[in-house]
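**Q** The following blocks contain the structures, represented as structure tokens.
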Structure 1
Amino acid sequence: MAEIKEEIEVKGKSILTKAGAWSFMGGVIIALIVGIVIGSGTLKQTDDAWGYVASVLAVLGFIVGIVSALGLGTITKEEVTAFLVAAIALVVVGIGATLFGKIPLIGNYLAGITECMLIFFAPAAVIIAIKALWDLGKE
């Protein structure tokens, strides 16, 4: 009986681990593609489709954050600090993303990609930051 219970726990962990990894890769790929589409002017942020895409990115980021906070995701406990610093850098760059539009040829693409990455990484960063603060408080 104990063997079956351990096997179920291992399978459950592997499913969550895979979900975290697939969410991370999927979110990055979707953010890049949609950012390029936004940069080309094909997709406007006033379109309904943009709302759905932004929602998908946010949900994927939420999954990455939850799975990582559980210790099963692509972001390990040792990588939390590096991830949060990278997220802060992304937010700082994202604040100035509107200025990217002034760069000829590639500016709109950079702005679109940065915005999509922000939407994807923000939920993950918030959840992982809360978990990091929780862990600090316990020590």
Structure 2
Amino acid sequence: MRTELSETEQHLLEKARSAALNAYAPYSNFRVGAVVQTELGEFSGCNVENASYGLCICAERNAVFAAVAAGARRVLTAAVSCIDASADMGTNGRMPCGACRQVLAEFMADDGVVIVDGAGVWKVSELLPSSFLLHSPD
């Protein structure tokens, strides 16, 4: 994990913060935005909640799925921002959930970069060591 951001990483983080403004989070009031950079460009997503909690989708998965729907197959970099995370939540209150980490691992290389607003820059392999795979990584 590192904390300094490149200009490109800062750009992606700003886009993730902007995406969070579109979140539909009437139950948790915890808006999250994400952006993924792929071979076809950038795709953003936000969390979308539902009264039936199992039907909610996180921002990270929303962004990855939008990229896949557009034909992308490889995420190069991802950024996520929880704009409503309070300082007392610390780093752990800002990190992607396990489901999102698994989806990122499916579409990113082990050394792929995930920028987590307020928590640092991580490699996918740091976020989810020994991820579940049904195929050999590309």
Structure 3
Amino acid sequence: MYEKIKSEIVTAMKEKDMLKVQTLRGVKGNVDLEHINKKVDITDELVIDILSREIKTRKESILEFEKGNREDLIEKTKKEIELLETFLPEQLTDDELNKIIDDVFNEVKPTGAKDMGLIMKSLTPLVKGKADMKEVSLKIKDRLSNL
């Protein structure tokens, strides 16, 4: 994944697609920074973590831009999100996600909201980068409240 991002930067530079260049350089820079600061290997999992974090940050920025009526920045940020999402693994469908949640619930057998941490601990490695973790969290909270 990391190599793919690096080659896409080169391609984008040749095509003079500055939005793509800037966005991917930011991701590459954050991957390199994480690699150096935390002394971890550059793996697809690390790249997925950083891509997910970048997308989440941009989604939060869009909310702020909407408050400020900054349509220009909203459009630019949406394009960046679309670009970053192309590097993530294929997203789980709602049915697939619900099945994984069912499996984890059957395994953990939660009794109430206090078991949220146990469920997330088991579920996160299965869905990270493949689903919006905010959505996953809401689904789990909803299910726990119905126990």
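The numbers here are math on the coordinates, done by the rules we state, and not lab data. Bear in mind that the values here come from a model prediction, so they are computed numbers and not experimental data. Cβ atoms are built from the backbone, for glycine too; each structure is taken alone.
**Q** Matching task: -26000 is the computed value of helix-only ellipticity at 222 nm (-39500 (n - 2.57) for each DSSP H run of 4 or more, over all residues; to 500). Pick the structure from 1, 2, 3.
**A** For helix-only ellipticity at 222 nm (-39500 (n - 2.57) for each DSSP H run of 4 or more, over all residues; to 500), the value -26000 is produced by structure 3.
**Q** Still on this structure: One of 1, 2, 3 was used to compute distance in nm of label points 7 Å out along Cα→Cβ at positions 28 and 92, and the answer was 1.6. Which one was it?
**A** This value belongs to structure 2.
**Q** 1, 2, 3: which one has log10 I(q)/I(0) by the Debye sum over Cα atoms at q = 0.10, 0.11, 0.16, 0.17 Å⁻¹, as calculated, at -0.29, -0.35, -0.76, -0.86?
**A** 2
**Q** One of 1, 2, 3 was used to compute relative contact order in percent (Cα under 8 Å, 6 or more apart), and the result was 35. Which label is that?
**A** Answer by label: 1.
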